[in-house]
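The data blocks that follow each hold one structure.
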Structure I
Amino acid sequence: MELELINTVDNLCDYTYNFTWQDGGLRHDDIIPFQNGTDFTFGNLVDELKKQKDVRIYGNAGKRLGYSMGVDLKHFGGNGKPEKAGTLYIEGNVSSEMGMGMVSGTIYVKGSIEEPAGNVVEVVSDVIGFRKFRSITEILCRGLGKDELLKNSFDSKKKHLLLDDGVLRGTIAARCDCDVLVTVEGDVFNGTGLLMKKGTVHVRGDAGMNTGAHLDGGSVVVEGTAGEFAGAYMKKGTIILKDAKGFAGANLEDGIIYARNSIRTSKPVEELGMSEDDGKVIMKYLGCRQVEAMSYHKYGILKERLFRMRDGSFMLRKIE
């Protein structure tokens, strides 16, 4: 499928259609504006990629190109898991947030790319004149294959991806379901560890909004400060922070958030007592001493509480 644009268009090949379920954004049958000689819809491009075919766009792509590319989204009747995707060629420039939440497929770009990027990393291109990008999640769980990383490094035996190229990225390791480690030498954008089920993302710097949002297992470690809504809708797993802006743990169902500094939470999340086992968790991820580890604050949902009985004794009961 080939599409020529005479002006920049946002949300091309966006599997979520700009989160249509939240604000009525785009629709599958909406015609893409600024086409030259064609009348493709936003859905036509997504459908083509779902069939593992090629989509070639002549012109500049706007923001959120390939958002959640390769995801069989539950909102549209899918299972929420990764699926194979085709190849996207952009013969022009690309605006920010390319490949946010992307879990499979390949994107080739001929022009410039604005930061922040999404869950993608550059590999050595096999197409002259184009830069080649693949999903970080796909590389973590399926390997590089014949590709070779550009600037970063991946130890397949230790299952460790080191990102030290200075590129600001969001949704790193989105929907990851394998035991791996991603180390980021610097800051990250929004949504680190989004919907992650297994693995660890360790950020040496600061993180943006929605760090660990919808986390469903695994761990997210941020040595600096996380933005607003850290741990929002978290189902299980562990988040370790130095500090957090705004409120953390909104609509948290389960899991634990540790913070070096005291952070603000909303009910039913509250500060819990630190145990020796909690200290070991901090020591494991940060390599600090026990005294420093035990100075962290622990946040979660209290599941048991001591109740005083009529005879003066105490009983530990689960909180429903």
Structure II
Amino acid sequence: MKAFIITGPTSGIGRAATLELARHGTVVLVGRDRGKLDELQKLLERRRQHAVSVMCDLSDPASVRRAAAEIVALQLPIAGLLNNAGIMQMRATRNALGWDMSFATNHLGPFALTEALAPHLPDGANVLFVASAVENPEHKPAKTFGVRGGRYRSAEASARGEWVPGGSKQPGADAYATTKQATLAAALAFARELPRLRVNAVEPGVNPATALGRDAGAIARFLSSYLVPLLVPLLMPFIKVLSTPKRAGRVIARILLDTSGATGVYYDERGQPMLGSDEVRDPAFQDRVVTETRAFLAKVSLPALRSPARA
């Protein structure tokens, strides 16, 4: 039976994609909240579906490394890896290493997890990164909300929370757009580097009801949880970029289940090919992001992994 690795599976788009993919094989639930992972795993088991939970904090390189080793040890026939987990902070915070939390969670963690798992994935496996069109400074809906695109300077500068000046006045917008810019660039570079795998990216659409802005104010969280889910389906026929976690989950599952061999494709919220920004489509920029990210992560001193206990 096929198996699918999903980061951030307990809420929003990740949960919806998990429920779709669980109908097609084992789902490996990768998240940082044990209680939520257990709750989702029990739900799937009640449906007579199979799930395995793996604890992982994507902002912590050591945790990513341990999680990758645990996944490899499961020896499952992995058909797909969904790099879905992400955050959008209104107020910047730092991880234990002093790195910008948005950049660590949205780019460095998924990058490191993919690099650790790639050698163990079978030929033809699908790897999908959840990106965002806000990285494109010419994206009209993003411009309407005051987002000015990705502001990538370097991996080290991004880890310090420093972006190319002159960006958005919206709190957290430059950080989020830049992390998605780096993620999309890396996905397109991986597609060229790893021809035996199928590496793609997806723009899931504007999903106002997700937990992405979990550190927003109480009123915003209330509207997101109760009012927005009622309004979005009514507005979707008129506003193309609007989506729901359920629809995004179906699109993501369709991409991960695809056997056509498509790679290096950036899909929109309806599962159709789209273009990223001019900068992110430049192979030289893609390669620079990957090279700088690898060099930055290589500087981190990680403890040796213990060999798994044998019965």
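Work out which structure the value -11500 belongs to, where helix-only ellipticity at 222 nm (-39500 (n - 2.57) for each DSSP H run of 4 or more, over all residues; to 500) was derived from one of I, II.
Considering all the candidates, the number was obtained from II.
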Just checking, which of I, II has the largest value of distance in nm of label points 7 Å out along Cα→Cβ at positions 3 and 155?
-> I
Highest-scoring structure on relative contact order in percent (Cα under 8 Å, 6 or more apart) (candidates I, II) is II
A value of -0.23, -1.15 was derived for log10 I(q)/I(0) by the Debye sum over Cα atoms at q = 0.06, 0.15 Å⁻¹; which structure in I, II was it taken from?
-> I
Work out which structure the value 5.0 belongs to, where distance in nm of label points 7 Å out along Cα→Cβ at positions 51 and 259 was derived from one of I, II.
-> I
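We did not get these values from a lab; they are worked out from the coordinates using the rules stated. Since this is a predicted model, take the numbers as computed values, not measurements. Cβ atoms are built from the backbone, for glycine too; each structure is taken alone.
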